[in-house]
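Each value in this text was obtained by applying a stated rule to the coordinates, not by laboratory testing. Predicted, not measured: the structure shown is a model, and the values here were computed from it. Cβ atoms are built from the backbone, for glycine too; each structure is taken alone.
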Structure I
């Protein structure tokens, strides 16, 4: 079932009511049952894969403290890595590798073979990394293994975050699953409010953009450069609204139960650099790769090239994880390279002094220098986002290149005073107003949570705002799309 389906809107209240009516010692059973019903309602045949991954890592975690020999401990870790990553690599990347090989074999001739297509088990990337992080922590001696198989299974399968995160660390989620939670109307209200924001992002913005933006990027030659640039930006915003909308619904649904999930997005489009963008985008994924991939690689030696190489490899893998396509890998290569250059320039004191001196000669003070530097970093970030927005919708390199060439015609269009405003009508006015409203909401929320602001003004004000938000979702949302973008992850 999808978060925005009637089934889930009936399922969640029933689970919450049963949860608080069930004695505390049996609540893990209810959550485990509910999570299996939730996952099995999509495709029952993939449920054994979820249980297999859970069983492998529970068993490895229990065995690791009992083994003192380093080789045997390493062998157990390899069992977990091969079992989990083997499943992930097969389902997510085998088709890409096979189709690429077949294409090269047939000389790139279109229609020369029937492409291989493998259905990706829902949420496999997320629960794989969640259980791997647990095993690696036990292997490193950073935590004791979970001895209760039931609680460990709930930790892996907890239905609000099972399909698309957040990726929770065991030290954060397991204690909450064991703790006793009493129904708290304030938690329920805050969770419901956050779910409404998530539905607004998904149904009013993301799904409406999905109706118009891909068509423009699929045929850039039929549209003006300005329309193609706006479609590229719209594509990025669609991704943000869709996946952060899912996170809001997941975090809100869990908060109704009383379990707090990790924050997953922190206004990434307000970032001042590519490095900051990745720190704000799907935070639990990027921190997972930082802790379990980047830091072990970067700290392995003192050679000057280790940190840049670790940065490049990590960002490329993160990008490739986001999309099983060579265009995503190229996006990671570009982002990683720019991040390395950004970091080198930031640490170069001589360059910083020269910049301040040059701008000082023009009468620019310290605040002006910071403004110029931030503006330059933001310009680089948005140039990258323009490229990324076209890459994620491109069917191949030819389409991506055609889009970039068309966007490159924008300066000439502006110079000729032909702005092509008549061609940007593909963006509905309601969506543009919704984006403006969301950005204002997030700007206020970053300074003080909107829920607290409204609660401080009384129930009438709070109810009026959230009723209006619900009405906007019902009036302007689209309800005929099957799922979220991250269902393909």
Structure II
């Protein structure tokens, strides 16, 4: 105890703040992160890879670099300077994360991440799936037995920076426009790809789709339901999905199609017409269209679902001089009723929550490097960190979790980081074993113990 650092706070009863020599760690949950990563061969493969052939062999291995950065990502601290938070008790962080030699300095971390760049993309994608399989994760299917795969582009605001690849996005700000794919109702990340902000969302999507579908089939043998928005309304995408045997719902871009023509077709042929309120009529049905993929030289006859809304009175009771016609259409190869197709597509919007957790909860919107390849690596490692946090979060549902007002189907990453990763623990050493003590006043201690038993304990 050091009495030189002692402060008295004047409240109703004086509170004394002082420094001690006890090892109280603010991120005990990293021990679970290290155990989850240790179940795959990811780190061993990294250590065998030489990404700096123009330099002498480094003392700190690639695996130690990546493990350190994954620990930072799981704490929601992706900036390189955050590595200094491990300085005061490096032994704990080395043991918790499984680091073999040393935690790198900020400069070494930044330099080595630049050296690695995007060279590990395929390895990271494959090991992400291996990590999920090693921890017996199977994405949950929908009620119809299909496993949803939601793919979407989400702009990242990196305004007022001179980072490589930052350019004007369709949202009207400067940044990146990565494409992200999530699988299952839980939203496990299956594929992330960083793109320049100005890149059109369809450019490179055919290859991304093919890559994503292969990864999904490694994780589950159940049929897939691919959901895409209107930015990816391309018959080439349809050709890929048909060839791979996937089911799909793709929001159509009407382009030059006349809404009046669609409305006339609906009035003439639609069998499902409802009036939710006065002045509003909704037509729901399906049509069939012949389309041709020039890239794959194939012709398809596709079901085109539609929902057409006619408003003669607005929601405030004001009569419209000219009826307001709204047309939404979808490509699909499902045989479900039209209402179910619409409901399934609307559920695609849930991936916006997943984007938010990556960008906000993990603080990955403003990527820390000035180099595009390094930021691509950071986003791909962010995919692994995201899945680790998602696995921990799903493991907290039920059991002795703190009481809540409503049933929880998915734990937000911010909750996982604040309550389970950044969990204070009293660290001691006994019989060459590191012991993390959790205080009795921590309401999450029981669920943390359960998570440790579920994911971190290996069978002898």
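Tabulated data
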quantity	calculated
P(r) over Cα pairs in 5 Å bins from 0, in percent, for residues 81-128 alone from the coordinates reads 5, 22, 24, 16, 14, 10, 8, 2; which among I, II	I
With FRET efficiency 1/(1 + (r/R0)^6) of positions 41 and 321 (r between Cβ atoms, R0 = 35 Å, to 0.05) derived as 0.00, matching label from I, II	II
Among I, II, which structure scores highest (criterion: distance in nm of label points 7 Å out along Cα→Cβ at positions 33 and 137)	I
Structure responsible for -9500, with helix-only ellipticity at 222 nm (-39500 (n - 2.57) for each DSSP H run of 4 or more, over all residues; to 500) calculated and labels I, II on offer	II
For 16.6 (mean count of other Cβ atoms within 10 Å over residues 185-192, calculated) the corresponding structure among I, II	I
Answer label among I, II for the case where Cα extents along the principal axes in Å, for residues 9-272 alone, calculated from the coordinates, equals 62, 51, 40	I
Entry that produces -0.63, -1.09 once log10 I(q)/I(0) by the Debye sum over Cα atoms at q = 0.14, 0.26 Å⁻¹, for residues 169-248 alone is calculated, selected from I, II	I
Winner on distance in nm of label points 7 Å out along Cα→Cβ at positions 25 and 257 once structures I, II are ranked, highest first	II
